[in-house]
Each structure stands twice: as structure tokens, then as C-alpha cells.
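Some structures to go through are shown next.
Every number here is computed from the coordinates shown, using simple stated rules; none is lab data. Note that this is a predicted model, so its numbers are computed, not measured. Cβ atoms are built from the backbone, for glycine too; each structure is taken alone.
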Structure I
């Protein structure tokens, strides 16, 4: 299934802007959320084809939100790619254990992200 609509979740306006710009230039429709809680709401109402999830956010963090999305019958079919500054191997393992398809460390390499999206 080709990815068309992507939910970008990040509490940083700069990161949201950078990812939105990269994705829209490459033909994707982008929705944004600023928190884990908002990401769950928007995933259920907007039904994106992919979620790009930050980890370090106030309230529900990205690991918790990813776990919620990947275990809920309404959203478990939506792949999640974690995009975070947390680059330790243990963070990556934990992110994948929460149900993420993939794990990218910031700063995000645009070409790498686009190839991972294309491979889904």
C-alpha cells in the first residue's frame, strides 16, 4: 500500500516544519500533532498511512504513544517510524519493542527517511 498521508508527531515546531516541508515537497500529505495524546486522536480521526513519532515529549512520550497505536485495533495497521534524538542502542531496541517499524536518530537524513517510507 503506497504511503500518501503521514502524521508527523513532534513537540518541536522546528522539527515539525522541517519534516512537513521535506514530505510535502515529495508529494506526501502531512498532518501534524504536538503530543503523544494528540497523535493518538489524530491517528484515529485522520487514518494516516504512516506515523513519524518523536520520543521526548511532555505528557505521553513517543514510546507510550507508539505502544498505544500499535496495540489498538483501530490503528494497529498504521506503521510507526520513531524519529528521535535518543540514539542509544537500548532506546532503539525499546522503540522497536513498542511496535515501531523502524527507528531514525535526529538529525533526520531526508534521503534515508524517504527511502524507508518508499520501502513500506
Structure II
């Protein structure tokens, strides 16, 4: 059975390593479907605490999705709990902490990722 776009976004998001971040565009790029905005929309519709949506930021490392969490400070708190430093709603050392799905995931293996 083919996964929906949202399910694919959630599956990729679950693969983001603890203490690392990616951006909406990298997820969209890996999926080769839709746009960064569609990834953000999918994550906004998710239950943020069931997937690590807090690890997805904008292309500048800003916590642009923070207002979609149950409390605006929660995204920052979850990242800080993983050792990610945040200053002025932006990931400190974003370039060093950035993770692209294509680095660890293979397109041919992607359909193997289970969606709960």
C-alpha cells in the first residue's frame, strides 16, 4: 500500500537523529514531492509529540513552526532537552547540527519505513 504524502513526511521526520535538525526544504527535497511549505503544513497537522517535529526548522535554522506547538516555548524546550542551543528562536551552530535525509536514507529503502 502506498503511503500518503503526510505519512511520508512523518516517516522521514522520525528518522532525524536525536540532537540534530533538518529543514522543511531538505525533507521536501528527499521526498521529491511537493515543497517546503507542504512539509510544514503536514507537520502542522501532525500530533507534534508523536513525531519529532521540533527537529524541523526553516532554512535559516529559525524555529518558524514554534507557534504550531501547544505552547510557543515547547519547540525550543524539546530541542534544548536534546542539547541543541537556541538563541533568539534560532538554532546555534545550525550548519554543524544540520542533517539531510539523503545522507542516511536511501530512496529504494524508503518504502520500507513503517508508519505507525
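Between structures I, II, the greatest calculated value of Cα Rg over 2.2 N^0.38 Å, for residues 6-61 alone is seen in I. Look at distance in nm of label points 7 Å out along Cα→Cβ at positions 38 and 86 for each of I, II: the largest one is in II. Calculated for structures I, II, volume of the Cα convex hull per residue in Å³, for residues 30-93 alone is largest in II. Given a value of -10000 for helix-only ellipticity at 222 nm (-39500 (n - 2.57) for each DSSP H run of 4 or more, over all residues; to 500), calculated from one of I, II, which structure does it belong to? It must be structure II, since only it matches.
Can you spot which of I, II the value 15, 54, 31, 1 was calculated from, given it is P(r) over Cα pairs in 10 Å bins from 0, in percent?
Of the structures listed, the value fits I.
Here the criterion is distance in nm of label points 7 Å out along Cα→Cβ at positions 54 and 78, and among I, II the highest value is seen for I.
Comparing relative contact order in percent (Cα under 8 Å, 6 or more apart) across structures I, II, the highest value is found for II.
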